[in-house]
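**Q** Multiple structures are listed underneath, in structure tokens.
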Structure I
């Protein structure tokens, strides 16, 4: 079952609301958020010169673009959490505008 929570992502002085999957089975050594291209463009993150890194996934490897740091917070109806730094990542080919 997919569980989504409302979050806000901030880069420099711009922030956008969206939702995030919280039970994707994904693990990382530091907080990390995967962002689609359309969302990255709306935040103003420059992705053209992003560093590439290979990630191992179930049964394969994928190439990712490491975009740098953003800030993320959970934005629930009755409570908003504090901002945390997270590494922003994009998987090429993920052209969603969300």
Structure II
């Protein structure tokens, strides 16, 4: 949440984010190593980022939205373990197409 807020330039964006976060469910994370046998893609990520994909797998996310182009761009637009990985800009474009 803090990182997102730092990257938003307008107050109405921050307010919208705060409203959206109210619908977020927070769960306890398990170690990424528990997912390594079933999610081989984890091994292509630096260890500091593996927990991100593992957490998405743990909660059976539909999307993983990340601005981390350096480590996740190889999967942008692709589905890994049932999770669509996208940068924020692609998701925004998709929502705009659905809600003109």
Structure III
């Protein structure tokens, strides 16, 4: 009985993740401008198509969005200026002798 509850919980979590993660990733993909994708060296259309395909897969649909959110999204954020540390301060020039 406990094993069945655990199995149903795991499968349910995978199905839920297979729906929620593609929607989250797809929304993130669509809201970013084309120039940001070009600056990051990524292809927006490729990721849209991939996310749509995995959304149809449902149970395994969490894999590609997770890859996008972990690997591609940080690159896009870096190009957009978010998540990039501030440059070090410029030192004062030496005083004239």
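**Q** Given -21000 as the derived value for helix-only ellipticity at 222 nm (-39500 (n - 2.57) for each DSSP H run of 4 or more, over all residues; to 500), which of the supplied structures I, II, III does it correspond to?
**A** Source structure: III.
**Q** Let me ask something else. Using Rg and Dmax of the Cα atoms in Å as the calculated read-out, with 13.4, 40 as its value, let me know the right label among I, II, III.
**A** I
**Q** On to the next question. From which structure (I, II, III) was distance in nm of label points 7 Å out along Cα→Cβ at positions 6 and 38 calculated, if the value obtained is 3.3?
**A** Here the read-out was taken from II.
The numbers here are math on the coordinates, done by the rules we state, and not lab data. No experiment lies behind these values; they were computed from the predicted model shown. Cβ atoms are built from the backbone, for glycine too; each structure is taken alone.
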